[in-house]
1. If FRET efficiency 1/(1 + (r/R0)^6) of positions 14 and 214 (r between Cβ atoms, R0 = 41 Å, to 0.05) comes out at 0.90 when worked out from the coordinates, which of I, II was used?
2. Comparing distance in nm of label points 7 Å out along Cα→Cβ at positions 54 and 222 across I, II, which is largest?
3. A value of -9500 was derived for helix-only ellipticity at 222 nm (-39500 (n - 2.57) for each DSSP H run of 4 or more, over all residues; to 500); which structure in I, II was it taken from?
4. Out of I, II, which structure matches 131 when volume of the Cα convex hull per residue in Å³ is calculated?
5. Here relative contact order in percent (Cα under 8 Å, 6 or more apart) was calculated and came to 13; which of the structures I, II was it taken from?
Structure I
């Protein structure tokens, strides 16, 4: 079944160009020209992925992303202006899964879309689907996370990163290894993705440094999950 993409772009020429290439790549495409229309169409049609320009009329791209992240983990790729690093980081901090910079090569955009789609496919779990680490409980089969009795909503990328650290509980995993495993080989040097994603997970889990399950930073090397050292 074709993946459904919501393309949010107010420039008609760019919209037509992206849409034509997505359709040619077997995606079903829904379009919106402003932030208000984007929110309405998302709620009505529930696309599998959103391509979100940041400079939009009515409701800006950041506010659209913030609104959607209040109730949905749908993958979002933001489209930013060249050289605007602060917008890129802010978008990732608000929960975007990836970004492309204008002007972009259409093959780069398609590659990033396919990479995000791959990350969001639920992998088959044959055994040991439950990981318990202190108060942190991860169900690999249902993609559900709890801290104590509290349900934690994570995006697919956040979930896969947390699960990878939990599976390797107590072991240091390098930046490059995590980036390659979760995002893909082409992202192995993009450490800002990892830094922002870890920060978002910490914020959601509300575990403190020293708590079992806390994601520890190993300076210049990588990350590890705090294990129970009393066992």
Structure II
């Protein structure tokens, strides 16, 4: 059965990676999990945002300010994702995101956008374990080194390597990893290959109902989307 992941929360309705977007996704029975992007501040506090310069003041970088400073800065409204109407929004902390996932019974899908040091990765996994449990979370990243380091720390951590092409997907499947691929380059052969090897395939970011139905027929394990297709599948 294909399970759906809310891309940066319910980002078709609310500012991406915001508390409102996470809460909306958590309230919907349609979603299995809630995806977010994470960075850390100058004082090593993990926060949810897509990139290192998410604020209205584009000169400010997450990595150069404290968590307290970050919470007071309005986000850049040009980075709302697919949401069309949204008022002022502020950054959401990692712990709050995890608490929302836990309360809603959703699996956190955590994308590491940066390349933390090993001790910072350990701190992140400890935070996740303390709130939702590592068994109930999935870590994803385009930076393979992040996942390799996490696997070395704990081989039972659930993770998916992000990729854009079938060749990279096949390569990481052979290395023993689940994959999270751009849907336009996913094939039925790759999905069958993954399942034969005992691995799972997640696809990003599918925002059209017809395409979602097509990959559901192919048996893909997860679909990451900005939309809630409740009652339409």
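1. Values: I: 0.45; II: 0.90.
For FRET efficiency 1/(1 + (r/R0)^6) of positions 14 and 214 (r between Cβ atoms, R0 = 41 Å, to 0.05), the value 0.90 is produced by structure II.
2. Working: I: 3.1; II: 1.8.
Checked I, II; max of distance in nm of label points 7 Å out along Cα→Cβ at positions 54 and 222 sits with I.
3. Numbers: I: -12000; II: -9500.
Working through the options, I get structure II.
4. Details: I: 131; II: 117.
Only one of I, II returns 131 for volume of the Cα convex hull per residue in Å³, namely I.
5. On the way: I: 13; II: 20.
Comparing all candidates, it corresponds to I.
Here, each number is a calculation from the coordinates, and none is a lab measurement. Only a predicted model underlies this, so the values are computations on that prediction, with no experimental measurement involved. Cβ atoms are built from the backbone, for glycine too; each structure is taken alone.
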